[in-house]
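A.B. asks: Following are the structures in question.
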Structure I
Amino acid sequence: MTSHLYRFFPQLEHLSIRVPAGSVAEVLRAVDAMAPGFTDYILDEHGGLRRHVRLSINNTLVFDRKTLSDHVPEDGTLFIFQALSGG
């Protein structure tokens with residue numbers, strides 16, 4: 001996770017978060033169980049990724065931004081980035 005998320009979810013800082021393999025949606029729900037409100041910060045009201053959030057599984061960007069069905073393998077890492085915009 002990018003460090004700005006720790007300001008809102010300090011309980012996750014310095015943790016190596018391990019959850020079972022599954023879809024991106026399942027992984028994010030597991031993190032939300034540890035830090036309630038986490039998914040509200042990165043997902044929109046329809047459950048898709050917010051416009052300025054990017055996810056990757058290992059070195060591959062998440063393709064399904066609406067239903068978050070991309071699979072995170074048991075040994076995979078889900079990276080969460082805040083995309084920058086503006087000029």
Structure II
Amino acid sequence: MKTIVLTAAAAKDLDALPAAGREQVVEALARFAVDGQGDVKRLTGRDGYRLRVGAYRVLFTQDMTTILAVYIGRRQTATYSRI
């Protein structure tokens with residue numbers, strides 16, 4: 001199991017989500033941290049990964065023990081330019 005760490009910006013993004021969306025994102029992050037399951041792809045042209053949770057995206061980096069969430073929000077044009 002990996003430890004999930006949110007940057008200040010990601011924590012603010014998570015708080016801004018509607019309750020149902022927030023719950024989906026938290027559950028998906030926990031599932032990925034525990035057993036590596038989820039719709040995760042490596043980002044092209046930069047370091048990091050994205051976790052797709054319905055209409056939401058979590059952009060993160062990871063090492064052997066930690067997942068560092070950098071951005072959490074709806075998929076839109078500006079999503080991938082934030083990191």
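None of the figures in this text is laboratory data; all of them are computed from the coordinates on show. Remember, it's a predicted structure, so these values are computed and weren't measured experimentally. Cβ atoms are built from the backbone, for glycine too; each structure is taken alone.
A.B. asks: Upon calculation of mean count of other Cβ atoms within 10 Å over residues 11-18 from the atomic coordinates, which of the structures I, II produces 10.1?
C.D. replies: I
A.B. asks: Something else now. Of the structures labelled I, II, which one yields 5.9 when mean projected area of the Cα convex hull in nm² is computed from its coordinates?
C.D. replies: Among I, II, the structure yielding 5.9 for mean projected area of the Cα convex hull in nm² is I.
A.B. asks: Given a computed value of -6000 for helix-only ellipticity at 222 nm (-39500 (n - 2.57) for each DSSP H run of 4 or more, over all residues; to 500), which structure among I, II does it belong to?
C.D. replies: I
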